[in-house]
Structures are given as C-alpha cells and as structure tokens.
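Have a look at these structures, which come just after this line.
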Structure I
Amino acid sequence: MIKTLREYIQDAQNKAVAIGHFNISNLEALHGIYNGAKKLSAETGELIPVIIGVSEGEENFVGLDMVYDMVHSIRDEHDYPIFLNADHHSSFESVKNCIDVGFDMVIIDAVKLPHDENIKITKQCVDYANEVNKNTGRDILVEAELGFIGSGSYIKETIPEGAGILTKPEDAKDFVTQTGIDLFAPSVGSIHGLIKSGKPHIDADLVKQIAEITKIPLVLHGGSGLRDEDFTNAIKAGICIVHINSELRLAYRDAVEKSIEEHPNEITPAKILTPAVQAIENIVFQRLKLFNHV
C-alpha cells in the first residue's frame, strides 16, 4: 500500500532527495510523466513518487473532474505513488474547489496581494483544508510562496526585473508561523519559465537558512533550465519538491512540430503525438534521476 504524500515528503527530507512536480494540461503529458517515473522505479527497484500539477489555466482546459479521475485512476489501479496538486491558484474559491474534488495538495498563490492579504487568504485555505482533513480523514497539504519567482511558464528573453528580491529568512518564519502552511516556496533565485539570456542561480545558503528557521519542507518553483548543480545544492540545503513545467512544454511543442514536418501526410493523432509523449518521458526520467541522486 502506498504512503501519503506527507510521508513521501518526509522520506525525501530524510534521504536528502526531492520529489519531482510536473504540470500537465492533457493526457499525453500525463502518460509521459508517469512513464518516466515508472521507468526509473523499475531501474532502482523502488517506487519513485511524483506529483502532477495543474495551474488554473491548465485545470480549466483539461477539466477539474477529468484531471482528478486520470491521476487517481493510475494511483488506484497500479498502486503507484502519483499525487495531484492545484498549482498556483489565486483565490480561496479555486483552492476550495480543488480540495472538494479530492486533490492531494493545493498552492495558494497570493504573493501579488499586500502582505496582510496574502497571510489572510493563505490562512483561510489552511483552515479549510484542516477542517476537511479532520472531518474526512484525508491529509491535504497546503503550500504558499513568498518573494519574487516571476510568473508565466514561457520563454523569456532575459531574467526579469525583480528576480533579485529574495525571501528573507525572518520573513519566511513569520509567514509560516502566521499561516500554518505545510509547505513553503521561497524566492531563492529561480524564475518561472525559460530564460534565453543568462541562467538563474540558486542561493543554496539561503535555502538552508530558510529551512532551518521555518522547520517545514521547502519547494523550488521555476526549476526549468537550471544547472544540475543548482538542483543538487538546493536539495542538499533543504528543498524537498522541485517544479518543472516549461521544459516539458517546450519538448512537447518541438516534438509535435518535428513529427508533422517529417510526416506531413499523417493525420492520426496517436502517431503524431507519440514522439511528444516520449520527449516528456525522457525529461522526467532524467530529472527524477538527478533529484534522487541515481
């Protein structure tokens, strides 16, 4: 029987590894992610947990109930540790909807609001999740972020202005204490999306300071395009979950474009899209190997 997501996160902390978090907006991406995780599990001889994320836009495209059914059918039928996260949801109502459907974790992203409002809405989400946990026996995790990580999973020309605004350890502790969140995503140098000119650099010392002062698991957002050593240093310092999205989107697009170019008369979606599934599988496999020190 598989463990809870909270238990897998605790295992990751104990082993100084990280769980991969990958976003989807269609079935092909889910197949690619699951195939990559399953492949590494077969190679290592132990189940490698993975988190599937859907942002509000992705969720609206694929359908809230549909994405829940897809992910949980894999978990239930194959007894595999695959979990579902509501990634970057901006309102209590959207978080509540995902909790009510059955998501395993949610991220309330109110970082653009005034600090007091961010704390207020985050605590509201935590309180609701705790109430549901108490009444149902579920174990829903709530994550929030503080600082500047940028927005938008797309290709950016340069590192955006504001990227140097990193989370201060004392601010992190205050935020975690006031909200009661289970997971915390600080700004430690990474940026959402892919950067054409210049690579973000993770401040591993800052990660360690925040981990020590907050005493809760930390999450790295904006993992696409980072150097391998940034990942390994961040995980060693206290990161337990790493988000990858833009890399998958780019690989999917490039694979589909190449597939159509090489087979212009092909109209069977399964044949056109199979290379995209394989491209995602390859990235997930390699990233999970790195995150798990394999």
Structure II
Amino acid sequence: MIHVSIILITYNSREDTIDCLRSLEKIKCSGFKCNIIVVDNASKDIFELPKDLQTDHIEVIRSETNKGFTGGNNLGVYYGVEKYNSDYVLLLNNDTTVDEEFLKELVRTAQSDPRIGMVGSKIYFSKGREFHSESYKKSELGTVLWYAGGSIDWNHLAAFHRGVDEVDRGQFDTQTESDFATGCSVLVKREILEKVGMFDKRFFLYLEDVDWSVRVTKAGYKVAFCPSSVVYHKNAGSSGGSGSVIHEYYQTRNRLLFAFKHGTWKEIVTAMRIAVSILVFGSSAQRQAIVHFFTMQFGKQPIL
C-alpha cells in the first residue's frame, strides 16, 4: 500500500502545531497509509505531544540547532523515507488546518499523471487572519485565497501566489500546472527526492520552494495545483511574517541567490541593478542581505 510521510516543522509554536495535528487526525486516508513526523527545530521549550495525540502514527524528532525551513524539512523527509520507505512526502506548515479530504485529493492528482512530480493545495487564509480582513464581508472571511498556484515573474525576479487576497468564487477550480508549489502544503513523489534532491540549505528560509520547483521542472516533471485539496493558513509563522526584519533579510538575499542560480544573463543583470538600488535605498537588513550574498554568507545568518 502507498505510504505518505507528513512533515511538520515546529519552532516555538506549540499551540499552532497542536491545532494542525488535531486537524490531521480527522483526514481520510483511504487507499494509502500515512505517518506524521514533527520536527522540533530547536524550540526553546522541547515540544511534547499532549496525551490525546500520543499515537503510533505521530512522532517527534528534535534538532538541537535551528536548521530553518530548509534543513528542518530535509531532516524530516530523510527520516520518513528511511524509516517508512515512503512513496510520497507531504510538507505542511504547522500553522495550518486542513480539510479532511485534502491529502486524498493530492495523492489522487499525483497518481493521475506520471509526469507530475509535486502537487500543491488550494490554500485559504484562516478565517480572520486575512491581510485585509476589514475589506471583506463577514460571510467572505475564510474564503479568501492565500495560494491558488504560483507564477514566476522573471523580468522582475519575483514569485507570487495566484489569487492572493481574492475571494474564491471558483475562478481557480480547474486543475492547472504551476510555476512553483508553495512549501506550505505540497506533496512530493519519492522519485523527485531521488532524482532532484531536497531543499537547497543555502536558502534557509524563503524562496527555497520556488528554487526546488524550478529544479523539478528542469528535470522534466510537472508542478501541479490541486484546487480540491483545501488548506487554511494562519499566515503567522515563527519568522514574524511579511514585513519583519527576518522576512526582509532572507527575501532580499535569496532573491539574488535564485537569480544567479537559475537566471540567464538578462536576469543576472536585473539582479545586479536591484542590488545597487537596495544598497542605496534599502533598509539596514536589506543592505546586510546584499553584502552577505556577495560574500557568500548563506544559510542562517545573524541579522543586525
């Protein structure tokens, strides 16, 4: 029978992780088996499962150092594949809750085409956690999209979520290919891990999923979007979220890393222009990110 390893990363976010696990306890797994691996990414207080979640299909492993989103997921993926010989791994943000059919729909989509390497869910903002919650009718809260597929704008070296901030009225309900799958909820075939590898640890946090998706596409596989797989995202995160110093730093540094890794000479010239502009007009965190990129200081770095 097909086996899926579900990987959650927790870092000083116990309550979100427990909410996510309780949501996962309700999912339907007809036709396949799954186990849940929680990677405690060096949380200050060691993460322990409450009694009602101490089952044989949920286990916690701990890293004594913060390996970031990249290293934490790589650790969980390696553990799951080695222990369970998993056919698929599912990466899922710990600040999410899921529809009971979400994994079943991802597996169904992945099996529908041998060229599909990874499949992403349709992701809504959790009710009341929208960027602009005051802009929506009360009845629309909980139906505002966070991700409905991803697109890469190579001219501006930007990756963005399709449908973000839009009320879902079915406009993305046709399964489509995507430029990238967000690491918030993505099912990945074992074959991809063997042929393409896992996350590039140099990214540490942010754009690692875009880089991974591009590598998958270059290897001849499809990145799919599955609108019938539904996830709700609190969009808080241990990094402080959009606009935080951590977000500014890693987005800036990794944007250049992505451009130099995958871009043509045209994208690299654009990246150089962006770097000069940030050195002149950017915040201190953004300027530090530029310096660290050109001095090849990747992975986790101290931010001034």
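Rule-based calculations on the coordinates, nothing more; no lab input. This structure is a prediction, so every number in the text was calculated from the model and none was measured. Cβ atoms are built from the backbone, for glycine too; each structure is taken alone.
Before moving on, here are some points about what is shown:
- Answer label among I, II for the case where semi-axes √(5λ) of the Cα gyration tensor in Å, for residues 46-181 alone, calculated from the coordinates, equals 29, 21, 17: II
- For 2.8 (distance in nm of label points 7 Å out along Cα→Cβ at positions 134 and 174, calculated) the corresponding structure among I, II: I
- With distance in nm of label points 7 Å out along Cα→Cβ at positions 6 and 246 derived as 3.4, matching label from I, II: I
- Comparison across structures I, II (criterion: distance in nm of label points 7 Å out along Cα→Cβ at positions 22 and 94) gives the highest value for I.
- For FRET efficiency 1/(1 + (r/R0)^6) of positions 30 and 286 (r between Cβ atoms, R0 = 25 Å, to 0.05) computed as 0.85, the structure of I, II it came from: I
- Source structure (of I, II) for FRET efficiency 1/(1 + (r/R0)^6) of positions 118 and 230 (r between Cβ atoms, R0 = 30 Å, to 0.05), computed value 0.65: I
- Computed 2.6 for distance in nm of label points 7 Å out along Cα→Cβ at positions 54 and 214 - originating structure among I, II: I
- helix-only ellipticity at 222 nm (-39500 (n - 2.57) for each DSSP H run of 4 or more, over all residues; to 500) from the coordinates reads -10500; which among I, II: II
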